[in-house]
Structure I
Amino acid sequence: MASTAIVLGASVMAGSALADAAADDTVTEVVVTASGFKQNIEQAPASISVLSRQELEQERHQSLAEALANVEGVDVGDTAGKTGGLNISIRGMSSDYSLILVDGRRQNAAGSVTPNGFGETSSSFIPPMSAIDRIEVVRGPVSTLYGSDAMGGVVNIITRKVGKIWEGSATAGATLQTDDSFGNIYNGNVYAHGPLIQDKLGLAIRGSYQTREASSLSYTRPDGTETTVSTRGPSPVENEIWSAGARLSFTPTEDHDFMLDYDVNKQWYDNSQAQLGTIGTQGYATEQKFNNEELVLSHNWRLGAGELQSTLSRGVRETIGRILPSNVPGGGNAGDPRTLEATNTIFDTKFFSQWGAHTFTVGGQYWDAEMVDGVAPAPYEHQQWALFAEDEWRLMPTLALTLGVRADDHSVFGKHTSPRAYLVWNTTPNWTLKGGVSQGFKTPRLEQIAPGITGFTGQGTRPTIGTPTLKPETSTSTEFAVFYDNRRDFRANVT
């Protein structure tokens with residue numbers, strides 16, 4: 001079952017950019033996810049790991065789950081989903097308890113548009129690897145800053161900024177299996193960015209494409225009979241995944257930055273032989289498609305007292321290729337296409353400022369979530385407001401205490417408060433002690449609290465019913481960690 005990989009690539013990059021990249025290897029890693037502002041990783045109030053751009057480029061990854069496979073505290077499992085992808089688990093909690101961000105923006109949908117075992121497709125809704133600057137992984141609850149779903153941890157994909165000179169790269173690769181029954185994989189991606197008007201207007205474009213041939217695996221039983229391996233996961237079907245995006249950055253003055261970003265990602269899987277699900281009124285069409293689209297507008301304002309960051313985003317995620325197995329209350333009939341579409345409209349804003357020994361962060365969020373499911377007579381929806389505040393108080397140059405609290409007001413569940421307290425002590429330049437207590441918070445998915453039929457299982461033979469009395473889950477997490485960094489080439493920690 002071995003396979004070999006042949007990678008072909010070409011890149012164009014200005015010499016000054018290469019020098020900057022080399023210089024970056026000698027400085028301390030800077031992170032933003034744990035506190036919402038830039039700080040050295042050893043001072044971050046959380047257990048956090050970083051995958052750098054260089055590390056991402058050294059190995060070929062087909063999805064976010066593959067990129068995180070060797071990160072401590074992250075488990076992508078050894079069991080593939082129906083499409084052959086992997087799910088992400090942080091500290092033993094299922095993927096539903098891990099919040100995925102792109103540049104700090106929520107990617108998790110409020111409702112499941114991938115029912116019946118297709119949740120792993122979400123780990124392929126990421127920018128091309130060549131467009132990613134780094135990936136930060138926070139282990140443990142971060143609900144104070146990010147709200148619901150951040151109970152197990154947070155994965156923040158941070159993309160590259162538009163540069164002051166034009167540079168770009170194009171890569172192509174192939175995984176050629178030594179046994180052709182596994183199915184070969186071919187992929188490529190492009191990325192380019194640079195100024196349209198020097199120091200004023202910049203543009204970045206990105207794209208990726210991957211195709212996989214159908215696999216056809218079998219094994220011989222002890223009695224000598226040849227048995228085909230199920231195509232739902234272990235033996236993936238033929239599929240294609242592509243993404244494209246563009247970003248405009250505008251700096252009218254030295255105090256203001258604006259950014260407009262558009263991204264689209266589409267996945268296609270063959271189901272012509274009912275490999276993923278029974279065709280017809282039992283729930284599936286001959287093709288399964290999973291689409292994601294996002295439009296983002298952001299503004300950074302550098303004030304004399306601090307910096308204000310605001311983002312407005314609208315994301316739409318949908319599944320195409322599901323069939324209604326029976327007549328439903330909304331008027332749909334057996335055999336009709338089943339609509340599955342979730343829309344997130346989110347406004348985030350935060351202000352951070354340093355006053356003496358204190359670094360304050362205050363902010364808010366408005367989240368309008370809607371999900372349309374063909375089995376329901378009306379859309380599922382909720383609105384949620386949140387306010388949060390944190391203070392990193394440097395008690396001594398080497399000792400910092402972070403105190404924070406978040407107040408959420410949910411249109412269904414009402415008010416909830418999530419506090420945290422965290423202490424970081426840089427005992428020596430090489431040793432750091434960290435510890436704290438934080439609360440996690442997770443609301444049920446939109447369809448889970450709806451009355452009546454919310455889906456079907458058993459290949460369309462058994463309806464599932466929502467539970468309107470469900471309440472949000474909460475958790476209290478306590479951790480203590482010891483970190484060592486020799487400042488050259490070795491790091492270790494125990495948590």
Structure II
Amino acid sequence: MKQKLLYFALLLCFFSQTFANKKAPAANVTVTDNGTTVVLNNGIIAATITKSTAAVETLSYNGYDMLTGGYNGGQVYWSWNMPNYQNPSGCTYTLTVNPTSNNGDYAEIKLHMNWSGSAATAAMDVDVFYSLPRGVSGLYASATLSHPASYPANPGGEWRMASYVGSTFDWLSVDSLRNRKMASYSDWTSATAVTGAPKEVELLTTGIYKNQYECKYDYSADFGDIDVWGWSSTAKNLGIWVTAPSKEYYNGGPMKRELMCHNSPTMLNMLNGEHYGMGTDMDMAAGETWKKTYGPFLIYCNSVPTGTANAPLALWADAKAQTKTEQAAWPYNWFTNTDYIKESGRGTVTGKLVISDATVPNASPANMWVGVAIPPQSSTGVIDFQMWSKNYQFWVKTDANGNFTIPHVLPGIYNIYAFGPGSAGQMTKTAYVTVTAGNTASLGNIIWVPTRTAPTIWEVGIPDRSAKEFKHGTDWWTSNTYPNTH
């Protein structure tokens with residue numbers, strides 16, 4: 001009898017522990033229409049969005065508003081300057097996917113703004129989308145800009161999403177070098193301007209970086225080098241991040257350098273940035289038909305337990321892992337925007353880059369950037385992919401033998417480009433590859449004969465369009481270096 005009771009007790013303990021270890025099922029996604037605002041909620045994330053402006057006013061993660069105390073009250077918003085600074089306004093709201101139609105698995109909304117007809121505003125229509133699937137720890141955002149043929153000429157400019165995140169966020173993570181606790185709000189208010197320097201440069205007079213120069217442009221990065229960036233809170237062990245599931249919708253190619261964050265808690269996604277003079281060919285001609293979809297990308301929220309060692313680095317590592325998951329899922333199959341092409345409507349390009357240079361017979365094709373792009377209509381005749389903004393570009397790096405696979409390419413006839421450490425210059429082959437939906441364009445060996453006028457006698461550096469191999473090539477952002485060493 002005692003043995004039976006012991007067996008029953010052990011069995012009961014086993015089942016109790018088994019059910020205790022099971023996670024509760026993720027909550028249904030809901031949409032609550034409050035008239036001027038709408039709330040998307042999946043039990044992890046609750047986003048309050050103003051319909052007329054397409055701005056996210058609150059972004060709650062497990063009950064905590066990640067925007068609370070942020071600049072201007074905290075907000076995630078869209079803006080552009082084509083030709084003047086402007087935000088979405090007067091948007092029309094549509095519930096494009098009601099979660100009640102899919103058992104609470106997914107919600108999607110659209111905020112549409114027509115051009116006002118005024119020459120003072122951008123002659124473009126804007127569609128902003130927000131998407132929230134079940135169980136996801138973040139909010140997906142996307143936008144489509146369009147210039148119908150009936151619209152007049154429109155000067156180009158920047159197009160971005162900006163996030164004024166909450167005041168608790170004090171640790172900035174851009175990459176392994178720029179990953180540190182930042183100066184406090186009171187330090188910034190006590191900072192002084194620097195005579196003769198750009199207005200963005202300030203001298204900190206208090207705090208952990210007292211007597212150091214700071215500038216928001218110190219936190220720029222090349223899109224080819226970066227997949228996720230954002231902020232974490234050392235007090236609350238929380239993180240908020242911009243992920244890049246694809247780079248196809250950014251302008252200027254893989255070396256396009258852009259501002260990722262400010263030195264106060266501001267987080268950017270420069271979808272069509274014009275910093276540093278690249279990706280600026282965005283002018284629209286009268287009668288030109290153009291449309292481009294940016295995203296979707298995930299605004300990711302995460303946390304680690306109290307007591308976690310090096311919590312900001314743990315949060316950053318988790319954000320990087322989540323971004324890899326997003327990249328593996330690209331293009332998303334749940335997004336309903338008809339201007340967004342899913343995987344079945346895309347193709348693949350494969351090949352092997354071969355550098356044929358008689359003066360450098362052992363030139364390596366390893367670690368070279370290879371990309372395809374369709375030249376867009378240009379009002380200025382620009383033919384440099386680094387200046388293009390209107391099109392999509394698809395880039396990868398070669399393996400050790402020069403092999404490459406470019407996935408998820410939209411259908412069309414593409415130029416192909418290559419550059420990198422194997423040789424100075426750039427390979428350009430026009431109308432070289434045709435991509436069709438569901439197929440692989442196998443190019444075989446692609447021979448690049450670098451242009452030269454004579455043999456190389458000596459060279460300095462690596463022709464990869466960066467300066468990382470030189471002194472201060474990786475700490476250029478540390479402004480205090482320069483007065484002492486140059």
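Some notes on this structure:
- With FRET efficiency 1/(1 + (r/R0)^6) of positions 380 and 460 (r between Cβ atoms, R0 = 25 Å, to 0.05) derived as 0.75, matching label from I, II: I
- Among I, II, structure where semi-axes √(5λ) of the Cα gyration tensor in Å, for residues 84-163 alone as derived comes to 30, 14, 9: II
- Look at distance in nm of label points 7 Å out along Cα→Cβ at positions 228 and 412 for each of I, II: the largest one is in I.
- When distance in nm of label points 7 Å out along Cα→Cβ at positions 60 and 348 is computed for each of I, II, the largest belongs to: II
- Source structure of the calculated read-out (Rg and Dmax of the Cα atoms in Å, for residues 212-443 alone, 19.4, 61) within I, II: II.
- FRET efficiency 1/(1 + (r/R0)^6) of positions 308 and 324 (r between Cβ atoms, R0 = 35 Å, to 0.05) from the coordinates reads 0.95; which among I, II: II
- Computing mean count of other Cβ atoms within 10 Å over residues 220-227 across structures I, II gives 18.6 for structure II.
- Winner on Rg/Rh (Cα atoms, Kirkwood Rh) once structures I, II are ranked, highest first: II
- Given 5.0 for distance in nm of label points 7 Å out along Cα→Cβ at positions 36 and 396, calculated: source structure among I, II: II
- Structure (I, II) behind the derived value -3000 of helix-only ellipticity at 222 nm (-39500 (n - 2.57) for each DSSP H run of 4 or more, over all residues; to 500): II
Read the figures in this text as sums done on the coordinates, not as results from a lab. This is a predicted model, so every value here is computed, not measured. Cβ atoms are built from the backbone, for glycine too; each structure is taken alone.
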